[in-house]
1. Rank structures I, II by FRET efficiency 1/(1 + (r/R0)^6) of positions 80 and 144 (r between Cβ atoms, R0 = 30 Å, to 0.05) and report only the one at the top, that is, the highest.
2. Which one of I, II has distance in nm of label points 7 Å out along Cα→Cβ at positions 72 and 128, as calculated from the coordinates, equal to 4.5?
3. Compare relative contact order in percent (Cα under 8 Å, 6 or more apart) across structures I, II and report the one with the greatest value.
4. Match the computed value 1.2 of distance in nm of label points 7 Å out along Cα→Cβ at positions 24 and 152 to one of the structures I, II, and report its label.
5. From I, II, which structure was FRET efficiency 1/(1 + (r/R0)^6) of positions 64 and 136 (r between Cβ atoms, R0 = 30 Å, to 0.05) = 0.60 calculated on?
6. Of structures I, II, which gives 104 when volume of the Cα convex hull per residue in Å³ is computed from the coordinates?
7. Work out which structure the value 20.4 belongs to, where mean count of other Cβ atoms within 10 Å over residues 8-15 was derived from one of I, II.
8. Volume of the Cα convex hull per residue in Å³, for residues 48-103 alone was computed and gave 118; which structure, I, II, did it come from?
Structure I
């Protein structure tokens, strides 16, 4: 994967949305770009999940997200296509991280092994890593079930936003 997708871009994007299959490296890329360009990172998973992997009501989640993105500089990682109407109209750049399905599965399993029973840095407190077969099925079926919905949401809410695919 290209190490710096922002190199050579002028002006430098200040509001970046990173998308792609789970396990593709979205959070890692967000951290690297955030450190390199001093951009605050908004991990969508950390805003969404509450302790014990409890999903919030939609209104409170969207309010927290809108507040987190109120500034003029940020990077978000995470798909959550139901938030594109908040994120994409303000974005300067969309980065799509494209890796093969088996790479994503392997990375997800390695992440479980590394953090099992503990909370990852890109998640909310109280959400310990676990082996979740439904999540692995989600990764496996992403191109068929989820990608088309994300692409439609991008077209609806961010059609004019520059789009870079990273392989």
Structure II
């Protein structure tokens, strides 16, 4: 996956993440009082912070609305959080206009039908292994790690390596 994605990865300025099935394992947990519980992988969080350190922005666009996701995004400094979104692509298009980023400069990770239009539109798309077949087809690339088990970190590492390599090449050319 890394070799095939290296060139487009160097152009990425925004990573767009789904939540359920990507940042989490896709299962829904409810506590005894009906509260929703989510489990996030710490490796994903570190990868997100590394991207941000390099100036690559991160956005979360999710079909569900969750206090746990708001908290996790706040902890990670993710400013672009959009929840309760049925049609994700128009939200991304609006965000791209605001940030002056082209869709070709976006990467996305998804796992289900609502992610398909977004996966088809971005410059670099990934699905997780447990994704619906339509999302895997739309993405064309599948992470080795499962959603909620380091899939986001895998993509972050690829983007970090590409950005670092591109900067080194730029520095050598000066």
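Read-outs: derived from the displayed coordinates by stated rules, not from any lab. Remember, predicted model here, so these are calculated numbers, not experimental data. Cβ atoms are built from the backbone, for glycine too; each structure is taken alone.
1. On the way: I: 0.95; II: 0.65.
Greatest value across I, II: structure I.
2. Values: I: 4.5; II: 0.8.
Of the structures listed, the value fits I.
3. On the way: I: 34; II: 29.
When relative contact order in percent (Cα under 8 Å, 6 or more apart) is calculated for I, II, structure I comes out on top.
4. Numbers: I: 1.8; II: 1.2.
Clearly, the read-out refers to II.
5. On the way: I: 0.60; II: 0.90.
The read-out comes from structure I.
6. On the way: I: 113; II: 104.
Computed on structure II.
7. Numbers: I: 12.8; II: 20.4.
Derived from II, not from the others.
8. On the way: I: 118; II: 73.
Answer for the origin of the read-out: I.
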